[in-house]
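A.B. asks: The data blocks that follow each hold one structure.
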Structure I
Amino acid sequence: MKRGHGSRKRSIEVISIATALLIWEIIARIIDVKYILPSFTSVVSAFIKLVQGGELYRDILTSLNYFVLGIGLAVMVGIPIGTLMGWFKNIDRAVDPIIEMIRPIPPLAWIPFAILWFGLTKYAAGFVIFIGAVFPILINTYTGFKHTPRVLVESGKVLGCTSNKDIIFRIALPFALPSIATGIRVGMGVGWMCVVAAELFGVSTNGIGWKIWHWNDLHHMDLVLTYMLVLGLIALIIDRVFRYLVQEWWLRWQSGVVV
């Protein structure tokens, strides 16, 4: 029964995507202006040429390099600060006003300082991605620790967790893991969107974001749309892989131990 339901669900997804692509092709042919809306077939042709030339691989690797750098730093900064703010009231009172003043500033606004501090290097691009990703991670970590039920803390003390360190790592952290995972997932989504902005100021002549602006200046909209779709596809793959790792490894205990 479950297998049939899964097949039906996949069929609906395939039909939905195929219908959207067909509508896209029809509209593009009706408009018949490549600059306004390239057809799906012209985008596929552009994609094949990019793959055959090896250019697309270099751009993807470059963008992923920036992304990993920014997300890695966001995790290393966001989780510890969120933990301290969520667990210690005095730290929360001291740090929260600063976070709330900085958090609404768009990542694009940090580009001038990224260039001044790091130059036209991958670290400047990684910094812009870090700014976009760190706050969702920090806030979700804070929320997870802040809402740790009192009954769990008291139960832990009865069972021998007497120090703050033991309570944090044995009680609060396991409870907060789902919230932390959500924060990382949201942070990765925001960080990946910041890739285009991070590559806008020319830290390299490679990268998905930089190529979108480059081909737009040359009015090759089929290539622009190709890179846009690649950007979305990679985001989908990153999200699906992360969700699989979380569900099958990190938070497997939520669904019980399968014997």
Structure II
Amino acid sequence: MLRFKSLGSGSSGNATLVESTQGTHTTRLLIDCGLRLRDLELRLLQAGTSIQALDGVFITHEHGDHIGSTRSLLKRHPMPVWMSRGTLQAVETPQWRAFLPYVRTAQDGMPIELNGLQLLPFTVPHDAREPLQLSCSDGNRKLGVITDLGHVTHHTVQALQNCHAVVLEANHDTDLLEKSSYPHFLKQRVGGKWGHLANPASAELLARIAHPGLSCVVAAHLSERNNTPELAREHLSQALKCSRSEIEVATPDSGTVWFKV
């Protein structure tokens, strides 16, 4: 069985827990570690598990809302952590050197096997050193997690084919961003080709990966100032031709409930 739960999603911090159970053994992967450590510990307990039960961490890129408390986690609970060479180079400081023995290199298209959980990283256009997003499979069901990209590429669409569930960025509404109090440079960054997906672009991507087996869609990384759950649901439901209530939304404070893939 493959299932997942967002522990929190937004500019204040991102973390997604993925579990694969085969027989009596459960493998647990944390995708991104952008929450404060004490918040992460609490939300893992609320999810019915703990940091000690994690088998590894996958870091998508070096921005603070994704890599956040990774060093603090490794200091208390050493475990494998995957990231791209570019991400490691972006964060490699004297403070990181003690944790390098735990770092594993991830790269586009290179499968990672974690106790029966198959991970496949893929590159995306985002303003980071070498950002990766991820698909996860237990050999039967497939989950796609893609929360930071500026525009949709053919490579992205191909990587997300045949997903049974997807955590998909729906960062902002174009009009709300334009009318916001953000300075011009930040509007350009967020809305640019290397920033974050607007609702229509998220809907376009969803329409291109939709198939009868896709049964769970979670809108993620919503801007608290420049988007609303209602707007995200409206666009994504139109792409799937489904009810708005069928689109889930991950929140910064509590993420989501558990979803079976």
Structure III
Amino acid sequence: MIAFVTGGPTLPVRRVAIVTGATRGIGRAIAVELARTHNVVATWRGRQDLAESLERETGAMAVRSDISSAADRAALLEFTRGRLGRLDLLVNNAGVGPAHRLDMLEADEDGFDRLIATNLKGPHFLTQRAARWMIRQGEGGRIVFITSISAYAASVNRGDYCISKAGLSMSAALFAARLAPADIKVFEIRPGIIRTDMIAAVEAEYEEKIASGLLPQRRMGEPSDVARSVRAIADGLLDYCSGQVLNVDGGFHQRTL
């Protein structure tokens, strides 16, 4: 069931952005960055204290919403429409990692279904609803999908996660093609190894690999690196680049000999 942390009067007219999964890591950095220029609706699912601190820090409107739930997706957009009246930018950031990293031959269907529901089905159908709204507005818009280098880099101990991100990458490409005639620009951002709690258990291992040359740029990424890419999109600096994939990965995607 959707629930709202925030209360109070409707905010003054500004550009409006929805950022899903916005209370920690990459999502929080994006929400903090966008709050400088947008009224931000920030979704959360876990810790209310993080949602409340985001509201205090940025003035964002924190909305408890499970993106895997069709009812919650509908309620999120209705809340945004009722409080702010418009939508200019959707950032599909919410996602989960596997509960357990399991070999491809051992992984179960329950874990697969959980990842597909949150990482792929949820953002795909949220974008469908948001795009219909943007088309009715008649003013264009911008949509961002936060995927991962796991969209193309195979990790056999978390195949379900890779599949969910590969599917999300195709969702971004499909929406970019479908929505371009309506002047709705769609982008995919593929973060690489970013310092968040999602990788905390293997952070030391990644740091060692980076020091040994895994990345051409010899440092781990920070959430702010991704947020700055969203900033460029939000400010219209890439408006003639719809469908573009932005690799925020320290050069991981480069193929070198």
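Since every read-out is calculated from the coordinates, none of them should be taken as a lab result. None of the values given here were measured: they were computed from a predicted structure. Cβ atoms are built from the backbone, for glycine too; each structure is taken alone.
A.B. asks: Matching task: -12500 is the computed value of helix-only ellipticity at 222 nm (-39500 (n - 2.57) for each DSSP H run of 4 or more, over all residues; to 500). Pick the structure from I, II, III.
C.D. replies: Derived from the structure labelled III.
A.B. asks: Out of I, II, III, which one gives 29, 55, 16, 0 for P(r) over Cα pairs in 10 Å bins from 0, in percent, for residues 192-239 alone as computed from the coordinates?
C.D. replies: Derived from I, not from the others.
A.B. asks: A follow-up question, please. For which of I, II, III does mean count of other Cβ atoms within 10 Å over residues 24-31, calculated from the coordinates, equal 25.4?
C.D. replies: For mean count of other Cβ atoms within 10 Å over residues 24-31, the value 25.4 is produced by structure III.
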